1. Out of 1, 2, which has the highest value for mean count of other Cβ atoms within 10 Å over residues 3-10?
2. Computing semi-axes √(5λ) of the Cα gyration tensor in Å gives 32, 9, 7 for which of 1, 2?
3. Supply the structure label, taken from 1, 2, corresponding to helix-only ellipticity at 222 nm (-39500 (n - 2.57) for each DSSP H run of 4 or more, over all residues; to 500) with the calculated value -11500.
Structure 1
Amino acid sequence: MDIRLGALCWNQYSTWPAMLEAGVRADKLGFDTLWTWDHS
């Protein structure tokens, strides 16, 4: 069984460029998923 890791990014006090950078960084670090909510 493989273990998969996800990253949770809090978007309430963030900007789109910062969220994009978080996604790129999570991808480079090998995370499998990126999570956030759609209400801020």
Structure 2
Amino acid sequence: MKAKSYLASRVEIVKFVLPEHLNNMGNMHGGEIMKLMDDTAA
């Protein structure tokens, strides 16, 4: 079996941004973005 390049792998995660994920300005809170990156990397 021939090894594949890392470029042959792809991960997509789809999450809904809910009102509790937003700050007072209506932008997604940075901590929530860090959680998403952590979940994706895991």
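Any read-out appearing in this document is the output of simple, stated calculations on the displayed coordinates, not a laboratory observation. Quantities reported herein were computed from a predicted structural model and do not represent experimental measurements. Cβ atoms are built from the backbone, for glycine too; each structure is taken alone.
1. Details: 1: 11.0; 2: 6.6.
If we compare mean count of other Cβ atoms within 10 Å over residues 3-10 over 1, 2, the biggest value is for 1.
2. On the way: 1: 21, 12, 5; 2: 32, 9, 7.
Of the structures listed, the value fits 2.
3. Values: 1: -11500; 2: -9000.
Answer for the origin of the read-out: 1.
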